[in-house]
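Student: The structures considered in this document are given below.
The numbers here are math on the coordinates, done by the rules we state, and not lab data. What you see is a predicted model, and the numbers here were worked out from it, not measured in a lab. Cβ atoms are built from the backbone, for glycine too; each structure is taken alone.
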Structure I
Amino acid sequence: MWRAGRGAAGLLPGGQEQPAEFEGARVVEAGSFPCPGYSSVPLSLGLSPRIYKHVKDWKPDLIHVTSPGALPAAGWLYSRLLRVPLVASFHTHVPAYLPRLGLGWLTNGVWAAIRAIHRAAHLTIAVSPATATELVEAGACDRKAVKVWPKAVDCDLFHPSQASQDMRARLAGGSPARPAPRLDGPLLLYVGRVSPEKNLALLRPLLERVPGARLAVVGDGPAMQDVQAELAGAPVTFLGRLSGRELAAAYASAGKHATLAKAGMANCNIFVMPSESETLGNVVGEAMASGLPVVAAAAGGVPSVIGRPGTTGILFSPGDAAAAAAAVRQLAADASARKRMGRAARAEMERWSWRAATRELLRRHYPAALAAWRQQEGGAWALARQAAA
């Protein structure tokens, strides 16, 4: 936003060591508390005179909240107090997660909160066509009041050139003190939260159907102990949470790159995504940008990221471990197909930079929100004048 010549400021839940500034935008932390049942996620109401003063001093032209969560309610209140438009974007499919977390009884209440904030917004933004349709069908917004924001990936960071022999050895189960075991099959990579909603139970039957396969899991979460127990005895490496260039190296080092080929480390490698509840699937885009063939469940926003199934990735029926394994075996047996798919995936992601996504917000979505707000405000003033007369 700042690079596009527009000012921006952000209000975020505290407790995660947020920077005071990010990419030119000022960041203010609000007091937070751990999300019940998911303590690694902070929640914040953001309701205090101190926070309101910060928002007021920013003199915003509009307020953009990310849903669902507790903070959007503060965004709604401040937008009304300051008389500016409210934009709400939907990023995390909490209602789909709740049953897998044993909290299905909260689903109706969470949907009610989502509907409240999106109906109050002057524009709803969904990160994929599938998510936009679901929001409309759930009564959260009208079809004309929702726009799809294009996917975006940092293609400079997530790039095949980030591959390293050391990271490749870590993914394959090696360490500085112990060489990686020889791989007789594909190296599979999963990146994301290790939590019930990610459907990681599919990974063991997938591995059992692919001879010689090994799995690397990058991420952490509340289900780590359960997943480790489920995969006990299987050829799996858990690397924990990675970020920045280390994460980029994990993606690229799981792919086939010249640096690894020269070292004799470039047997076939595939990214697997079993989750059925992604509003978009950022990790899928990051894997594709890194030149990695993707095998993913055909659910949520993931198909819109892959774009051209069969060319830029392979989709399988959600929950079907046999179909997922068949796709992995198909790619493992065809080096030229993997190479073509990795290149096509990279080319697809190069079309979706953050610069292009920001331009879409500034030129289309925010002006649409301003227009809807002006129309609504004009109607309200007309009614007030009629009542006064």
Structure II
Amino acid sequence: MENQVSEVLTRIKKLGHEPDELVLSLGEPKIKAMTFLLKKPRYFKEDILKQVLKFKSDTGHMPEWVRIDAITSREELQYEDLIAEMTSIRRNYIPFGIRLDKTAMMTFLPEEINANAFMKPTGEGSNIELSENNVNAYLKRHKKSKRPFLHRNYVGKKVEKFHTQGFLIEGDEVVELVGEGMDRGLRKVKNLHKELDKLITTSTEFLASEIKDNGQFIYGYFSHFDREINFYNNLRHASSTYAMIEGLKYLNRSVTVARKPINYLIQNKLIKRNDETYFVYDDTNDMNEIKLGQNAAFILALTEYLTMEDAPTYLRVAQRLANGILDMIDFDKGETTHVLHYPSLNVKQRYRIIYYDGEAALALLRLYQIDGDEKWLDAVKK
């Protein structure tokens, strides 16, 4: 770690920066990063290593990620002008840090602002605001601050916005981050193939790790407030299963882990029009819908599995789901119906979103590759 820290400080200087302050972030996969404002240039290295060792002492292990941001530019402005600028920017896309006073507690990187929902809708049209509640929740939970943020304390006062140049230490590797523009904060990638392989590997492993005993995925996390999302969507269940199988196939690994999420839909979320025609339905929160895209996504998952494993039951289900897609096509007009009502199977919405048609066509073609039945190919042609 000492060598990597020295390398970062040297590279910051080579980029022409002589910062008088650094922001240090220490993190690991399952917790939000802890940030520290370092104000003594002469002792930057020592202070960084001191915080790293304290992290190890507190948690029992070294931080997986160490990020060092040099503050490269500052702009002083009135608090009201800062708020006006922040509320004019799309929520979660603030590109600069802010400093409301000279303390570390009130200095925030753009990542802290965006990842913790500092900006939130007011409930009036598309307007947003800097939320006292959300800022204070972050201060209390992650900075252990007892002093609250209150708008009235800053009205009429000078504050700062600032930009940074960041570096990430990950293991033995030092990665330079893009300092400005639309890619700000992203890694500068030298070997794209290596980076994509890593992305596919970690994403596939993550999806597999999110499968619950009943076959559902953990749907997601509302990361702003460290909460699991209390919702579900069977179309996304099917498409996540498909993506996971594609990843496993690319990595030349067994796809048997996909059986649970596949079986979950087969056993719990299929409705028949007849013995040869199935639909995937979604009754989450009384949604009560059958979507063209749900059938298509599940066929894609099943056919991708069938390229790796022989599973006659899965093939039969895919064929019956494909008949469900054909059932939603008006071949005389060349039009599809996008949404049916569950369980009546009556039309709920003729058109919802453009990609359903393309997804359905791709699903039928993938099934044709598996079973060679010309009716799937003919349907796509029509």
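Student: For Rg/Rh (Cα atoms, Kirkwood Rh), for residues 115-154 alone, find whichever of I, II sits highest and give me its label.
Tutor: Evaluating Rg/Rh (Cα atoms, Kirkwood Rh), for residues 115-154 alone on every structure, the highest lands on II.
Student: May I pose another question? Can you tell which of I, II yields 15 when relative contact order in percent (Cα under 8 Å, 6 or more apart) is derived from it?
Tutor: For relative contact order in percent (Cα under 8 Å, 6 or more apart), the value 15 is produced by structure I.
Student: Using the calculated result 1.24 for Cα Rg over 2.2 N^0.38 Å, pick out the matching structure from I, II.
Tutor: II
Student: One of I, II was used to compute distance in nm of label points 7 Å out along Cα→Cβ at positions 35 and 331, and the result was 2.7. Which label is that?
Tutor: It was calculated from structure I.
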